[in-house]
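Pasting the structures in now, so scroll down.
FYI, it's all coordinate maths here, none of it is from the lab. Values in this document were obtained by computation on a predicted structure and should not be read as measured data. Cβ atoms are built from the backbone, for glycine too; each structure is taken alone.
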Structure I
């Protein structure tokens with residue numbers, strides 16, 4: 001494996017080697033497959049194992065991996081898609097695929113998805129954002145989603161012996177835990193990803209597509225019920241009504257030891273334990289509860305898809321790499337190495353020994369993604385959902401505030 005930057009355009013490399021595109025410098029006849037992965041998405045150890053195994057099975061191929069930063073990645077990917085020197089494989093956020101597919105610069109991977117990758121078993125929250133107008137452009141790679149992280153000692157002190165099975169029980173134990181210097185739950189007022197799950201549980205949406213146009217939908221009765229539940233849950237703690245979960249970082253608040261629950265990805269635990277080593281071994285996990293005990297609550301599912309640019313010089317070789325990375329063998333390896341949720345519901349069993357990841361996998365089965373509009377990034381750039389939530393939590397009229405927020409979402413989603 002070679003980690004390199006893309007300092008030379010492919011045309012110049014081809015001219016230097018005099019061997020044509022796909023021929024490596026030095027006269028090698030191997031096919032170079034350039035891959036962009038996001039910083040910290042995989043460990044060096046996983047990447048070394050995958051690369052070594054893949055190149056052994058494909059001796060005519062050499063994989064060249066470059067790690068990219070999330071900051072500014074959208075513009076960088078768009079520039080690559082518009083160039084004549086795109087990498088063969090790019091890791092992208094699952095909710096970014098629609099934006100890139102709109103450019104007509106992605107390889108249609110529908111055939112591979114159905115024939116080779118068992119797409120009928122994929123997590124919907126990863127698969128649906130990669131599907132545009134019936135064609136699959138993004139291949140699900142890995143998932144991560146929020147769970148409830150709880151302090152076992154505080155639960156025991158309150159006489160709570162097991163996690164709640166549904167939302168009503170969750171409210172009851174959160175209220176019971178709240179008091180005597182303990183916050184039942186720390187939930188910031190603008191944690192809109194968590195709100196989205198409650199809205200979906202009620203049958204609502206953040207936005208809906210009508211006749212080819214997208215419209216905000218926070219003002220519907222179902223979405224308002226989701227906000228009402230959020231308000232009740234948030235009241236069982238002292239989370240700030242006018243800030244999100246990173247202001248201040250909720251992991252730091254939880255690490256103080258007087259918060260019973262937070263809603264976060266399990267990867268927050270190492271940071272919590274580093275801040276307060278006394279909590280090591282005292283933290284537990286359970287999926288966000290649903291309305292009934294039959295199914296967990298809906299959650300926003302984040303993660304990554306893999307795309308192949310249409311203008312990549314070695315598209316076929318890139319597709320083969322994507323099929324390998326998304327295969328059951330390497331999905332299992334990735335899940336065990338990185339504590340991710342695999343891309344298939346049928347692979348959830350491979351991480352059963354890891355309490356946090358197993359809780360994520362249960363919730364991931366009910367995972368959803370943000371509206372599959374190419375303009376959704378514009379909504380998040382100046383997110384009207386956050387001030388809407390704050391206004392409702394501060395006692396403003398929920399219906400009026402929701403209609404105003406829906407209007408702003410609609411405006412942002414207009415091409």
Structure II
């Protein structure tokens with residue numbers, strides 16, 4: 001089968017992408033609303049911080065046991081477990097009338113989300129033709145982008161016009177639809193195969209697949225920079241006296257969508273360097289412009305650059321990691337990718353937050369630009385090393401010939 005005729009838009013791929021979109025919608029709808037709910041229930045700003053920290057910690061923790069879960073249940077049924085945990089958390093928020101109950105449910109939600117995100121990414125690779133992997137990952141990620149664009153605003157609208165109970169009902173329906181679409185997919189039961197291929201893995205290897213150390217390092221740097229935008233962009237807008245910070249995310253989402261329509265095909269035809277180099281430059285420039293933004297115009301230009309860079313780098317690094325491992329290690333590769341993104345996000349939120357307290361919020365984005373500069377230089381060094389190694393191998397072959 002040729003690259004041009006390899007079938008990407010199968011029933012399974014479409015349903016699986018829709019299912020992932022609904023799962024992420026049930027996550028993003030809570031990002032701007034649960035902190036408000038915590039305060040509404042008598043919580044403090046510290047409790048709001050714990051809300052995010054507990055969720056991220058549990059998502060990372062459960063990925064240490066990804067191989068154990070797959071070995072016991074297989075990818076298909078382990079994914080069901082993750083989605084069911086997300087459903088249980090969403091519907092149980094209705095009963096979380098105290099902060100301790102809410103925080104305990106974030107444990108359940110974090111565990112379910114950690115399992116589900118890892119397995120969605122690992123399974124969808126099996127549904128995408130190898131010749132169209134970059135393109136397929138890009139399209140698959142559009143569902144997440146759509147959820148990120150619509151769900152937070154929808155959540156705020158529901159709370160403002162109805163109630164928190166209505167919010168939890170909508171989030172629960174989103175998880176039900178994710179499960180329904182998943183149940184309609186024809187995913188083989190691979191428990192027997194996984195049981196034969198699984199090996200004993202060290203604690204470090206559960207955090208980072210050893211074949212992907214450099215790619216994990218790049219994902220960590222990328223995650224740190226993401227944390228700075230997600231957590232502090234509204235505060236930067238206030239500091240710079242820019243109204244309507246939400247416009248940043250709207251423009252950003254449009255640009256992420258556009259970039260993913262194009263860069264996946266380039267990745268498949270040319271390789272990761274052809275998208276990572278321009279993507280990194282755009283991402284870096286986005287932070288430079290953002291750090292100097294004093295008007296809505298510059299704010300939106302920064303958003304466009306950030307969105308184009310984000311939409312290029314995220315799926316490219318993810319697809320690159322999947323291409324470097326055997327099918328048996330795709331779940332480990334997926335766990336590595338999301339672990340590094342989440343750890344970077346968490347570390348970035350803390351370190352950059354401290355920096356902002358001392359130097360102002362613009363300093364966060366100057367620091368992020370420097371980090372992406374390190375990303376660019378590191379990847380440049382990697383590509384040069386790869387080319388030198390390939391040239392040496394060619395010389396050895398010619399010498400022997």
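Quick notes on this one:
- Each of I, II could give Rg and Dmax of the Cα atoms in Å, but the derived value 21.2, 77 comes from II.
- Value 1.1, calculated as distance in nm of label points 7 Å out along Cα→Cβ at positions 59 and 155, assigned to which of I, II: II
- When distance in nm of label points 7 Å out along Cα→Cβ at positions 51 and 227 is calculated for each of structures I, II, structure I comes out greatest.
- Entry that produces -28500 once helix-only ellipticity at 222 nm (-39500 (n - 2.57) for each DSSP H run of 4 or more, over all residues; to 500) is calculated, selected from I, II: II
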